[in-house]
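Following are the structures in question.
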Structure I
Amino acid sequence: MKRLSAVACVALLGFSGLAAAEIPRPEHPRPDLVRAAWQNLNGEWSFGYQGEIADGPISPKTLPKKIVVPYPVEAALSGIGDTRPPKEMWYARTFDLDQALRRPAGDCARLILHFGAVDYKASVFLNGNLVGEHTGGYASFAFDVTDAVKDSDNLLLIRVWDSLDPMQVRGKQTATGKSYSIFYTTVTGIWQTVWLEKVGPAYVANYRFTPAADLSGGRFDLDLIGAADGLAPAIAITGPNGKSEPTAAFNVSGKTITWKCDSPAVWSPDSPALYDVTISLKDCSGAVVDEVKTYVGLRTIATRDGKVFLNGRPFYQKLLLDQGYFPGGIYTPRDDEAMRADVEMYKRMGFNGLRKHQKIEDPRFLYWCDKLGLVVWEELPSPGTQTAAHPPRWARDNARAEWLEVIARDRNHPSIITWTVFNENWGIQEPSGFRLDFVNRRWADDMVRATRQADPTRLVVDNSGGYHFDTDIWDIHHYVPTVEASVWLYQNYDLKPGDYRGPLWYSRALSNKVGLIPNFNHLHRYSGQPIIVSEYGGFGWYKTEGKKGLLEMYSDYTLAMKEFPYIDGYCYTQPYDVEQEINGLMTADRTPKVSPEEIKRINDQMGH
């Protein structure tokens with residue numbers, strides 16, 4: 001391991017212990033990958049910007065501020081609340097290992113240090129050792145710190161570097177330093193939970209669950225780390241009814257476990273059935289070397305004949321464009337209940353899913369979607385959103401790497417049915433906006449191909465609301481100023497295979513300039529996919545009709561789609577106000593502007 005000379009001889013200063021109830025976000029951060037022995041490191045850390053650190057080694061003593069982890073630097077809940085932070089900063093804290101994580105003599109267990117998310121670059125030092133580095137503000141990462149950690153008086157330092165570079169994977173985070181238009185406050189530093197866990201000398205780092213095509217069980221492919229020779233995987237599953245699956249239901253072959261379920265309970269928004277799963281590694285004597293608890297849902301998703309099918313049945317999607325901003329915490333909710341409350345409210349309003357827009361969400365949020373029943377479109381936050389320049393090679397490579405990390409982490413959530421790779425041509429179009437140039441088209445093709453290879457069980461949207469080139473759903477975005485204009489759009493958008501309809505088509509068509517549309521190549525030719533209006537509304541931000549109230553506009557614009565059977569679903573912008581974008585069904589603090597039951601009454605009229 002590398003050494004950090006500046007901290008080699010530091011005098012360690014400890015924080016007073018916090019009770020679990022006092023630690024912010026005390027719940028386990030990964031309900032889909034839980035071990036019994038873990039330790040939450042959230043709470044008050046020392047903090048300072050590079051330019052304000054006192055002379056001497058980096059330590060809690062030389063850092064001038066306190067910050068509450070896991071809230072980002074810009075958030076009021078962090079105790080810092082600086083919306084224009086400099087690029088480089090340090091976090092520091094000391095800790096003792098909980099008794100359950102300590103290793104008595106002869107114990108070969110390993111200790112893993114986890115970070116839910118740190119935006120943007122993180123260098124992690126433990127007791128003077130550089131234990132690892134990570135780039136990317138949305139993906140989780142972890143390091144084996146067994147050889148660096150002590151039972152007590154540990155010093156953990158995190159160096160964070162972030163910038164306003166528009167080529168970073170940043171999504172809706174402003175690249176100017178100031179919120180404007182549809183771009184919002186930045187998120188810097190640690191913004192999800194930091195924790196330690198104890199694992200076996202060989203352990204289950206992750207797994208891939210693939211439901212059987214007929215939903216009669218599925219296959220677990222285990223990702224093992226460490227010397228697993230002589231170890232045998234084992235599994236136990238308990239159904240939604242509380243009954244355990246019999247041993248005969250499982251077949252173990254190497255790192256693969258196949259499960260056959262005689263009476264499967266399938267997952268859907270109406271009935272979000274989940275199976276509790278325990279995966280173990282056992283030695284030749286039957287002793288458990290490693291064990292992790294998780295859950296799975298039996299669910300398939302597919303398209304045919306211009307429709308989406310969930311578990312073999314037509315599924316009309318009623319979605320919300322959820323951007324994942326929370327009062328006081330920006331990306332990070334005050335507590336777990338805030339995420340659960342959002343999911344419960346969306347269901348109360350009659351929606352059956354959401355398009356998580358330009359943010360990779362906290363796994364706890366996905367857990368509540370799994371448990372309570374909402375489908376999710378997960379979307380890569382775009383690089384290059386606020387510039388006409390092409391993302392350079394480093395930006396393309398970083399985006400690809402981070403996206404694949406996210407898919408590997410989240411692919412077992414039954415709620416996720418769609419991966420969205422790009423949005424509205426952001427980061428992939430030439431400056432004119434009329435097409436994808438050669439370099440960006442190759443990158444776009446590669447990103448979609450890599451997404452399909454990483455997870456062939458879900459739908460892929462190539463470029464939501466933009467130029468489609470390799471997509472399972474042909475989705476469109478519009479914010480037209482009148483109901484009549486939206487009806488005209490729908491009347492003229494009933495596509496047949498081979499037709500061209502792209503963003504430029506309907507923007508010019510609505511201006512009665514159809515004849516001026518260039519005849520683009522096959523890149524934008526329709527080939528029979530389901531058509532979904534995946535953005536509309538935005539009432540109060542985009543131009544809307546006269547003195548109509550929010551509820552009346554929601555009703556008129558939504559019910560207008562009912563007359564067009566080819567439309568297979570919709571996504572309304574948006575559930576709540578986000579900073580200056582005041583156009584939600586709720587205020588930013590989640591106060592409904594209109595009756596949720598009235599929204600549900602309208603949504604209930606929609607569908608096949």
Structure II
Amino acid sequence: MENRQNQYSEIFKAIEKGETLKVKKLIHQNSDLINIEDEKGDTLLHKAVKYKKIDIARFLIDQGIKLNVSNLKGEKPLHYAVENNCFEVVKYLVDHGADVNVKNNLNQRPLHKFTRQNCLEIVIYLIKNGADVAVQDVYGDTPLHRAIILGNIELVKFLLEKGANVDLKNRIGKSPLYLAVINNHLSILKLLVKHGAKIDKNELLYCAVKTGSMDLISYISELTDISNKDLEMMLPLASANHHNQIIKYILQKDVNINMKDDEGKTPLYLTIESANSKIKSNYIETIKLLLEHGADPNIADEEGITPLHIVVSNLYQENDIDYKKIIRLLLQYKANINVRDENGNTPLFLAILRNNINAVKFLIKNNALLNIENRLGQTPLYTAALVGNLEILKFLIAKGANMHVKDNNDNSILHAAVQKADEKVIKYILEKIGNIDLRNKDQKTPLHIAVEYKNEKAIKCLIENGADVNSLDIDGETPLYKAINFKNHLHTLYLILSKRYNKDETYFTYLKITKLLIENGANVNIPKKTGNTPLHVAVRANLPEFVHLLLEYGADINIQNTEKESPLEIAVKQNNSSIVEIFRTFQK
């Protein structure tokens with residue numbers, strides 16, 4: 001077996017290196033080698049054709065190797081020969097009986113496989129020997145589609161002369177005419193039109209604008225009547241692609257520069273939205289061009305988002321656009337730096353959400369309001385606390401931001417910070433506002449919120465700085481109760497819906513939080529208004545480790561809620577044998 005594998009490896013390597021004499025010697029020593037395949041199903045002939053070893057291919061064919069054997073992808077040697085643009089091998093294969101219409105797993109025939117410009121000789125030969133010019137692969141592409149994409153006008157011309165369907169669309173509805181325009185092949189477009197291709201004005205105009213070719217637009221305008229309205233509808237596309245020459249051409253006509261697309265986005269909006277430092281384009285020039293021709297920088301989309309919002313929203317690490325230059329341009333043309341979206345957020349809020357301190361400084365330098373509130377009553381400072389950005393927090397406070405502001409639910413910046421922030425942010429805020437047990441409308445303290453958001457660092461920091469571990473919210477729930485009732489938190493639901501919920505990680509993190517609270521003085525027997533204690537909740541939620549922990553720290557097994565149920569009775573009613581057994585252990 002090992003010797004056979006060595007022989008296989010030896011002959012494959014010999015073919016790859018073009019060692020014709022060695023291949024002949026190995027075949028003469030063992031004629032069975034001529035029928036072997038590699039792990040991909042390639043035969044010796046596949047290999048010879050793939051590596052363009054013409055003499056070896058001829059030898060194998062002369063030795064009677066099978067010509068139409070498929071590899072695992074359904075490829076035959078003839079597919080490889082066409083793909084490698086090897087006319088000698090194509091001719092030799094066909095002359096010795098290779099089927100010119102064999103298909104691979106994608107229903108591609110050899111005539112689909114040309115990939116080079118100088119392949120006309122092969123195509124002529126295949127068609128002369130019966131290859132079907134009309135055949136479609138699984139994508140619906142014919143040889144004509146592929147020739148157009150390749151940009152080979154001589155090949156396109158030949159296929160059309162041989163009866164290729166000039167209007168046949170592929171499976172995604174793309175016609176030969178569409179492919180010619182979208183690939184910016186004007187000469188092929190003219191050839192297709194000459195052969196009677198049907199003209200779809202809107203499709204052609206769309207493709208021409210997308211490519212940025214004025215030559216294509218000029219030719220299409222000769223073929224069909226293009227109205228000002230047609231051009232106006234193309235302005236958003238030209239703007240999004242920063243095709244300034246086409247934009248200038250359109251703006252010479254009677255068009256509305258502030259037209260909106262289906263989402264309420266103007267050409268200026270789309271220009272800025274598509275600005276990307278990784279894509280070389282003249283987006284700054286496009287913005288200037290539109291503004292100079294009357295584009296309104298304050299027009300918002302359906303969500304109240306303006307171009308200025310979009311500039312700041314695009315400030316992520318991988319997209320280093322020249323935002324300062326864009327903002328200056330917009331402000332020069334009377335953009336409102338404090339404009340609000342439908343959530344009441346100004347561009348300053350978005351810069352903070354992007355954690356971009358430089359953008360924050362730039363906006364404030366240009367008169368962005370420090371203490372403006374969004375619809376939730378949150379200020380920029382509150383937002384900085386929410387994202388836990390200490391640098392932005394310090395800067396805003398130094399600039400005079402109100403530290404004692406509260407949102408619509410009376411949450412302070414400390415309530416905001418404990419959701420995500422680390423101890424450095426929390427300590428800094430505590431130094432500024434002092435009161436660690438501030439309450440919101442639901443009488444929740446920052447410690448309640450930190451527990452709900454599973455922020456261990458914040459919980460430890462708050463406890464170390466004197467937070468009341470037994471404070472009651474409006475429902476009579478302590479932070480300990482929140483820890484055990486974690487399955488019903490809105491934040492937990494959010495994690496589940498956003499597919500970021502890790503059941504085991506959440507369970508054991510809250511178990512650690514529960515222990516941390518108890519070790520720092522949390523009362524395990526405080527009932528809420530329903531009379532339920534943390535132990536009632538742990539039993540009802542089937543949390544055996546929590547039950548065990550609470551009992552270790554003195555939780556009362558027999559205490560009853562307003563329904564006269566003890567934790568033990570609940571476990572029995574639920575037929576929860578594991579928790580009942582835990583109770584028995586502690587009753588001994």
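Computed from the coordinates by the stated procedures, all read-outs in this text should not be read as laboratory data. In this text the structure is predicted, and so the values were computed from the model without any measurement. Cβ atoms are built from the backbone, for glycine too; each structure is taken alone.
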Figure out for me which of the structures I, II the number -14500 belongs to, where helix-only ellipticity at 222 nm (-39500 (n - 2.57) for each DSSP H run of 4 or more, over all residues; to 500) was derived from the coordinates. II
When relative contact order in percent (Cα under 8 Å, 6 or more apart) is calculated for structures I, II, the one with the largest value is I
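Could you tell me which structure in I, II was used to calculate percent of Cα pairs over 25 Å apart, for residues 194-329 alone as 28? Present the calculation step by step, with values, prior to reporting the outcome.
Values: I: 41; II: 28.
Working through the options, I get structure II.
Suppose volume of the Cα convex hull per residue in Å³, for residues 50-241 alone works out to 201; of I, II, which structure was it derived from?
Details: I: 201; II: 117.
Going label by label, the one that fits is I.
Who wins on percent of Cα pairs over 30 Å apart among I, II, i.e. which is largest?
Values: I: 55; II: 70.
Answer by largest value of percent of Cα pairs over 30 Å apart: II.
If we compute distance in nm of label points 7 Å out along Cα→Cβ at positions 130 and 346 for structures I, II, which one ends up with the highest value? Mind showing how you got there, number by number?
Details: I: 4.0; II: 7.9.
Going through I, II one by one, distance in nm of label points 7 Å out along Cα→Cβ at positions 130 and 346 is largest in II.
Compare distance in nm of label points 7 Å out along Cα→Cβ at positions 234 and 322 across structures I, II and report the one with the greatest value. Walk me through the numbers on the way to the answer.
On the way: I: 3.7; II: 2.8.
Top value of distance in nm of label points 7 Å out along Cα→Cβ at positions 234 and 322 goes to structure I.
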